[in-house]
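*Asks:* What follows is a set of structures to go through.
Any read-out appearing in this document is the output of simple, stated calculations on the displayed coordinates, not a laboratory observation. Because the structure is a prediction, the values reported are computed rather than measured. Cβ atoms are built from the backbone, for glycine too; each structure is taken alone.
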Structure 1
């Protein structure tokens with residue numbers, strides 16, 4: 001939000017132009033306010049003092065509508081603010097989850113941060129469990145929870161809705177499973193001529209980790 005001093009042709013008073021943005025609509029707005037301070041005489045200092053007063057008044061009233069920001073916009077900003085404090089590989093992992101999974105789900109719903117409820121989170125979990133494992137869904141919930149913790153700290157919401165749901169039960173890791181010789185032969189035969197043939201060969205012979 002900004003406020004600037006202006007004069008208008010054939011008008012005897014100073015005006016303040018207030019500019020602010022509605023994050024929900026993604027649009028910028030402006031409002032003209034008269035100060036009743038005459039342009040004649042040495043009144044520029046008085047106009048500047050009034051400008052500061054008006055700006056403070058409107059900021060206290062949340063006229064910039066920051067509490068109406070869409071959740072998808074908020075989580076994007078949260079991730080970028082987090083970026084300098086985490087490793088690149090960690091940021092890339094978070095970004096993949098947020099931009100490829102969380103945002104595509106919530107964006108069409110146009111839910112504001114202040115309106116997020118445990119039910120919204122629970123529906124997200126139920127939807128995602130149709131296609132991905134409980135362990136992966138819990139990784140999504142970690143990102144959602146940390147983001148909404150930030151919203152609580154900024155007093156945009158009173159509590160974190162992620163902490164009010166029953167999270168999916170984790171699948172216990174029982175160790176890696178390996179192909180036997182016959183299965184490897186079948187894999188190599190099947191992959192011949194495929195675009196992934198060289199990658200499969202490398203995986204079979206070297207057992208390289210994803211990293």
Structure 2
């Protein structure tokens with residue numbers, strides 16, 4: 001999309017109970033499943049998760065559920081109650097804000113982030129063993145860069161948001177992002193763009209400040 005390109009990333013957490021974060025588009029399922037199979041047979045998946053309901057995150061949901069008969073959709077209680085209890089082919093498991101789930105070798109903590117960056121059911125997952133924050137659409141930026149880099153993630157994200165206006169600017173936007181900084185993650189795993197392994201705490205605070213300034217500038 002666009003001259004710079006635009007990535008749609010999916011993340012596979014290898015554990016006793018493996019977890020897939022983001023299902024991808026329905027049209028790209030075969031390619032994604034083949035890539036996953038290089039390290040894990042898709043039928044071994046135990047959990048299927050995503051940031052919020054959107055085609056690039058959930059388009060292939062039912063294809064993954066069919067490929068992994070023992071898997072369960074794991075999503076925040078808002079997403080389950082509003083959409084997934086009806087949409088998913090199998091009953092989803094809702095998880096409360098701040099709840100920790102031990103996958104066996106990996107530990108994920110669910111954090112509700114309503115409307116941050118967008119959608120009522122938005123959330124992130126924090127993997128405690130590796131210090132990885134699975135950011136969903138936070139820090140989205142265009143470009144087909146390297147999988148991981150340590151420069152300019154905030155500048156790229158704010159520039160993209162100024163162009164596309166994808167983030168909800170509300171009084172809770174900045175505090176929600178600052179709450180994520182308290183986790184002190186070591187890696188930011190981005191759905192769109194290169195993931196980041198620089199100063200993640202500073203990046204989250206800078207992103208929060210950027211949105212706070214934009215909100216204040218638009219207020220009467």
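*Asks:* Match the computed value 1.4 of distance in nm of label points 7 Å out along Cα→Cβ at positions 95 and 111 to one of the structures 1, 2, and report its label. Show your work: numbers first, answer last.
*Replies:* Values: 1: 2.5; 2: 1.4.
Derived from the structure labelled 2.
*Asks:* Ok, one more. Check the numbers for distance in nm of label points 7 Å out along Cα→Cβ at positions 15 and 119 across 1, 2 and tell me which is largest.
*Replies:* On the way: 1: 4.6; 2: 2.1.
When distance in nm of label points 7 Å out along Cα→Cβ at positions 15 and 119 is calculated for 1, 2, structure 1 comes out on top.
*Asks:* Also: Computing distance in nm of label points 7 Å out along Cα→Cβ at positions 39 and 183 gives 1.8 for which of 1, 2? Can you show the working numbers first?
*Replies:* Details: 1: 8.3; 2: 1.8.
The value was obtained from structure 2.
*Asks:* If relative contact order in percent (Cα under 8 Å, 6 or more apart) computes to 13, which of 1, 2 did it come from? It would help to have the intermediate numbers written out before the result.
*Replies:* Numbers: 1: 13; 2: 18.
Clearly, the read-out refers to 1.
*Asks:* Which structure, out of 1, 2, was helix-only ellipticity at 222 nm (-39500 (n - 2.57) for each DSSP H run of 4 or more, over all residues; to 500) derived from, given a value of -8000?
*Replies:* On the way: 1: -14000; 2: -8000.
Label of the originating structure: 2.
*Asks:* To which of 1, 2 does the computed value 95, 39, 29 (Cα extents along the principal axes in Å) belong? Don't skip to the answer; put the middle values down first.
*Replies:* Details: 1: 95, 39, 29; 2: 52, 35, 31.
The value was obtained from structure 1.
*Asks:* Could I ask something else about it? From which structure (1, 2) was distance in nm of label points 7 Å out along Cα→Cβ at positions 47 and 79 calculated, if the value obtained is 4.5?
*Replies:* Only one of 1, 2 returns 4.5 for distance in nm of label points 7 Å out along Cα→Cβ at positions 47 and 79, namely 1.
*Asks:* Another question about this same structure. Out of 1, 2, which one gives 5.4 for distance in nm of label points 7 Å out along Cα→Cβ at positions 31 and 199 as computed from the coordinates? Present the calculation step by step, with values, prior to reporting the outcome.
*Replies:* On the way: 1: 5.4; 2: 3.7.
Answer by label: 1.
*Asks:* Here distance in nm of label points 7 Å out along Cα→Cβ at positions 55 and 167 has been calculated and equals 2.5, so which of 1, 2 was it run on? Please list the in-between numbers first.
*Replies:* Details: 1: 4.3; 2: 2.5.
It must be structure 2, since only it matches.
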